[in-house]
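*Asks:* Listed below are the structures to be examined.
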Structure I
Amino acid sequence: MELISRGQEPLDAVQQSDARHAFRVMTSGGVALLPLSVSYAIFAHTALGVERIYSLKKRPQTKPNGVIGNWDIFQDVFMVEQRDRDLVRCLTIDHDLPLSIIGPYRADHDWLRTVQFGALHRSTKAGTMDLLMNAGPLHNELARLSLETAQPLMGSSANLSGSGSKFRFLDVQESLREGCDIAMDYGTSRHINSWEMGSTIIELPSWRVLRWGGLFEQQAELVKKHFGVQLPARPTSGSWTLV
C-alpha cells in the first residue's frame, strides 16, 4: 500500500496533484483510500476494484455504492426538474456545502461509455444513482477528471459496514487501510461531527431525506429559507440513514 501522508488538509494545488495520482491508480484497477471533506472514503473505477471495496468493508451486496460527481455531471447525466437543479445549486454552489443526491440518470450518457457493467451495477439501483458532490478540492478534481475522461469512480465511506464514518486516517480500520493500493492522510476531515455521519443524501424529485448527514441542520435551514420547504428533523433515536 502506498501512503501519502500530509498530516493536515493541504493547499488546493497539492490536493489536485494528489487527485491526479489517485485517479491513475484507480483507473488502472486499484482501490484508493481518500480524505474527503465529509469523511474518509474508499473508491475504485473497475468492476474488480469495486468488488474489493465490498470485500474490504464487508458491505452487504444489496447496498449500492455512491459515485463521485460535480455540478456538470449532475446537469448532464441526471433527469430532474428545474426545481431540483435549483436545490442542488443552492446547497453545493451558492453555499459551498457537500451533498449527495439519489435520482434517475441517463444510462446512455457518454460519461458512462467505458464503465464496466459490474462496477455500474454495483453503483445504481432501479434506474437511480447516488452522486456525491462538492466534498472538497481532492474530490472536486477527481470529479473533473472523471467527466473529462469518461471514467466514473464508485465507492463508499472508508469503514467496516455499519461502524460509522471515519474522520481521521488512523480511525479507519487497519484491515481496510492495508487492503487499498493507495491511501492518503490529510489529518482530520473538515466536516467531522459527533453523529459520525458523512454527507446528507436527498432523493430527487421527492426531496425525501435518505440520510441526515453531518451538515444537515445547516442545509435544512437553507432549504426552508430559499424554497419554503421544511425537511424532517434529524431523528432523536434510531438510525440517521435510510439507505
Structure II
Amino acid sequence: MIYIFFLLFILGTCLGSFISCVAYRYKLGISIIYPRSFCDNCSQTLQHWQLIPIIGFILQKGKCHFCKQKIPLSSTVIELAIGVIFIFNTIIIANTNLIFTSLLVVWLTLISLEDYYTLSVDSITLEYGGLILLIFRFHTVITNLKANFLIIILFIIILISCNLLNKFGTADTILIVFSFLLLGFYNTLVVILLSCILGIISYLIKRDFSASHPFIPYLSLSILIIFYAINIFKILII
C-alpha cells in the first residue's frame, strides 16, 4: 500500500507543479507549451533536474542555480499540498469518488491561482473544467435540479443581474452556479456565506480595503470544505 501512496504523492506533486506553471503563465500571457520554463529573475532556461517537484527546490537550496535569486516558495507548497491531499483522498475515499474529488481539488486550485494572480480566470479552464466535473456527477446534478429547480433558476437570474451591474464577477457567478449543481441550493448558500466570512477575515488581516481582491479562492475553499463535509464525512450542513 505504501507504494501506491508514494505513486499518488508523486502524481499529486507533478499536477501541483503543472497547475502552478499554467497559472503563472496565464498571468504572463504566454503559452503553457513554449517557451520552456525559465528563471523569473535571470530568464535562464531551467534544466530538467530543476523542474522536479519539491526535489528541484531542495537541490537548489531555495535559490536559482544560475543567478542565486530566491525561488518563491508558493509553487513548492502547492506541489506538497496536492501530493498530501491525493494521499488523504486515497485513505478516506473509494471508487470513482476518488478520481472526481482529486480532479475537483486540482481544478479549483488552478482557477484560484489564476484569479489570485490576475483577478480573472481563463474561460476555457473554468467552463470546460466545470462541465467535465459535472458530467462525472450527472446523477447528482439532475437530483439537485429536480429538488430546487425554480429556486436555482431565480437565484441564477439574480446572480446574472448582479454581474451585469458589475457587482459580481462572471467567473464568480459561473462557479456559484457550478456549486448549485454539485452541492444543491441550500449548501451553496452556506458556501457563499463561508466565502464572505473568509474574505472579510482576509481583508481585516491585509487591511487593504482600496484594492480589488480575488473572490474565487474563497469560493473554491468553501466548496471543498462543504463537499468534504457532506460527501466524505457525512456531516449534515442543512
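*Asks:* Out of I, II, which structure matches 1.9 when distance in nm of label points 7 Å out along Cα→Cβ at positions 109 and 125 is calculated?
*Replies:* It traces back to I.
*Asks:* Also: For mean count of other Cβ atoms within 10 Å over residues 29-36, which of I, II scores largest?
*Replies:* Looking at the calculated values, the largest one is I.
*Asks:* Further question on the same structure: By the measure distance in nm of label points 7 Å out along Cα→Cβ at positions 85 and 149, tell me the structure among I, II with the highest figure.
*Replies:* By distance in nm of label points 7 Å out along Cα→Cβ at positions 85 and 149, the leading structure of I, II is II.
*Asks:* Please state which of the structures I, II yields -9000 when helix-only ellipticity at 222 nm (-39500 (n - 2.57) for each DSSP H run of 4 or more, over all residues; to 500) is computed from it.
*Replies:* Only structure I yields this read-out.
*Asks:* Could you tell me which structure in I, II was used to calculate distance in nm of label points 7 Å out along Cα→Cβ at positions 189 and 229 as 2.4?
*Replies:* Structure I accounts for this read-out.
*Asks:* A value of 3, 15, 23, 26, 22, 9, 2, 0 was computed for P(r) over Cα pairs in 5 Å bins from 0, in percent, for residues 117-196 alone; which of I, II is the source structure?
*Replies:* This figure was derived from II.
*Asks:* One of I, II was used to calculate distance in nm of label points 7 Å out along Cα→Cβ at positions 69 and 213, giving 1.2; which?
*Replies:* For distance in nm of label points 7 Å out along Cα→Cβ at positions 69 and 213, the value 1.2 is produced by structure I.
*Asks:* Among the shown structures I, II, from which was the value 0.35 of FRET efficiency 1/(1 + (r/R0)^6) of positions 53 and 173 (r between Cβ atoms, R0 = 30 Å, to 0.05) calculated?
*Replies:* Working through the options, I get structure II.
*Asks:* One of I, II was used to compute Kirkwood radius over Cα pairs in Å, and the result was 19.4. Which label is that?
*Replies:* II
*Asks:* Work out which structure the value 19 belongs to, where relative contact order in percent (Cα under 8 Å, 6 or more apart) was derived from one of I, II.
*Replies:* Label of the source structure: II.
Where a number appears in this text, it was derived from the coordinates with a stated rule and is not lab data. Keep in mind that this is a model prediction, so the values were computed, not measured. Cβ atoms are built from the backbone, for glycine too; each structure is taken alone.
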